[in-house]
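Some structures to go through are shown next.
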Structure 1
Amino acid sequence: MQRAYFYQIDQYGGLHHEGVIQDDADFLTFFLQRLQCNDSGRHTNYPYLSRCGSEMNFVQSAGAPIILRRLENGLLHYSHGRIAIDFDVRMLSVDPHGNLLHCVGAGLQGRIAGPALQDLAECIRSSGDGYLMRWQGEERLLPAAPPYPLQGPEPAAAPIST
């Protein structure tokens, strides 16, 4: 029998279990590496799931479940800098609140924040159609993000002009 646990991720990316923030970096890395959309058919009010051995960890989130805080050498970092994904401008989108998102895999979106957002903000400007980003000589319209959790194909930004 699989045991079920229930977690919440706050708007800052803090993981909470029974009201207690989980701050062990090794545990957070292990947990977040296994985070995916909840496809179990159980506890559907928890849109995310982290399978850890015989445990089913169901997760609710105040927004994007991953907070991407640092952009360095083409990599976006999260989980205290222990996990990194390749930055790809085609994987960017903007949610209805104006948050910049990047696909992190497994159908998940990460919200870009902190120094990473400061680095990218100077490349983004508002337009009548949404947000445009100039990156490596191309200007791209950043598409609207689908609702959390990401369902279907991962978003891709379309080139506007070169």
Structure 2
Amino acid sequence: MGGYINKTLIPGETVIFQTRLHKFIYIAPVIMFAALSLLGFAVILQVNEFHNIGYLFFPAAALPIAVAYLAVFSSEFAVTNKRVVIKKGLIRQSTVDLMFDQIASLSVDQDIFGRIMNFGTLRLVSSAGWMVVFKNIEDALSFRNALYSQLTH
């Protein structure tokens, strides 16, 4: 983790805290995989001329898991000693680089699953008034605490 972040560090900057998307995002794709796989098996077991169509369900079942993996693999979230750096996306990248003096507020939202499994939604508001929201961030409270510790230096 940290390829983009490590490449974009400015002189004298060090990473204080780094995280990624939580593995919770795999739950829906795994459920879809199971459902589509069962449907594929059911179609294959049919005794008619369309039973071979069931084999098409397996690549379709794997696609949501591949998409979730790419989302986890291509996302980086870090607090450095000078700024917040966030990168999402592999082909179409979206980046947020906020120096500490540009941050108006940061909030973390967690539902019951987020509290139990240690993930949440980050909401960053800039001093210019725009807000960015990142869902399913692993260890979101530690991200917030690392940022606050740097803001009070």
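A few points about this structure:
- Origin of the derived value 40, 16, 12 (semi-axes √(5λ) of the Cα gyration tensor in Å; candidates 1, 2): 2
- Label whose coordinates, when mean count of other Cβ atoms within 10 Å over residues 91-98 is calculated, return 16.2 (choices 1, 2): 1
- Top of 1, 2 by distance in nm of label points 7 Å out along Cα→Cβ at positions 59 and 115, largest first: 2
- Among 1, 2, which structure scores highest (criterion: mean count of other Cβ atoms within 10 Å over residues 75-82): 2
- Source structure (of 1, 2) for helix-only ellipticity at 222 nm (-39500 (n - 2.57) for each DSSP H run of 4 or more, over all residues; to 500), computed value -11500: 2
- Parent structure of the calculated result 23, given that relative contact order in percent (Cα under 8 Å, 6 or more apart) is the read-out and 1, 2 the choices: 2
Every number in this text was worked out from the coordinates using simple rules, so none of it is lab data. Note that this is a predicted model, so its numbers are computed, not measured. Cβ atoms are built from the backbone, for glycine too; each structure is taken alone.
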